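In structure tokens below, several structures.
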Structure 1
Amino acid sequence: MSAAFDERLQALKQRFLARSAGDLQVIARALADPASVGRDDLRQVVHRLAGAAGTFGYAELSRIAGEADDALVLNQADVGAELTQLVEALKDALP
């Protein structure tokens, strides 16, 4: 790979991490007060994390986000366990 490609990939990874910090706040807020975040909005955040995390080398975060996304898609009444696990995975991934 070229140095320019590596630099671009690093820049994208940094953008992913910055966005993930915001996503962490949204998910934590949804856990604390489920009515504060619309379920569709929450699913969009979780779904995006599931896809992007793997791209940037966070396979475990991607897997956990995928499980939370599945629970949201299936419209499970209680997704607290999945979201709690996702919050912990995000905390571990973020600098």
Structure 2
Amino acid sequence: MDNSVEKRFIPATSAENASLLITYKSGGSTPGDTYQWFVNQNYIPTAFKMWVSIIPIKGLPATWEDWKVSKTGIKLAHTKKIANLIPFPMSEIKTWNVAE
């Protein structure tokens, strides 16, 4: 068990799906940062909120969208949106199987 990471399950509400709240209490490059990870009913990550020291907007939301299955069978989001406004498309994503 890692005592430097605090994890809490947040039950679903009428406004948001269930989520996992993770706070890094020490170590790493950003101790004190907190992330709330949301998943859909199929346990696919859909969004996260972040409370981080380098961003002044607390609880800044971001989403993962445009999910595609790669040649190796991994599901990858091809777009991330910050604050539901600024899209960050991810192109030329490549995957490979290390065993090959």
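For which of 1, 2 does relative contact order in percent (Cα under 8 Å, 6 or more apart), calculated from the coordinates, equal 14?
Working: 1: 28; 2: 14.
Computing relative contact order in percent (Cα under 8 Å, 6 or more apart) on every structure in 1, 2 gives 14 only for 2.
If volume of the Cα convex hull per residue in Å³ comes out at 159 when worked out from the coordinates, which of 1, 2 was used?
Here the read-out was taken from 2.
Ranked by mean count of other Cβ atoms within 10 Å over residues 9-16, which of 1, 2 sits at the highest value?
Numbers: 1: 13.2; 2: 9.0.
Sorting by mean count of other Cβ atoms within 10 Å over residues 9-16 in descending order puts 1 first.
Can you tell which of 1, 2 yields 3.7 when distance in nm of label points 7 Å out along Cα→Cβ at positions 25 and 41 is derived from it?
It traces back to 2.
Consider the structures 1, 2: one of them gives 0 for helix-only ellipticity at 222 nm (-39500 (n - 2.57) for each DSSP H run of 4 or more, over all residues; to 500) as calculated from the coordinates. Say which.
On the way: 1: -27500; 2: 0.
Working through the options, I get structure 2.
Suppose you compute FRET efficiency 1/(1 + (r/R0)^6) of positions 33 and 57 (r between Cβ atoms, R0 = 30 Å, to 0.05) for every structure in 1, 2: which one lands on 0.40?
On the way: 1: 0.40; 2: 1.00.
Answer for the origin of the read-out: 1.
Quick note: the coordinates plus some simple rules give every number you see, no bench work behind them. Computed from a predicted model, the values in this text were never measured in an experiment. Cβ atoms are built from the backbone, for glycine too; each structure is taken alone.
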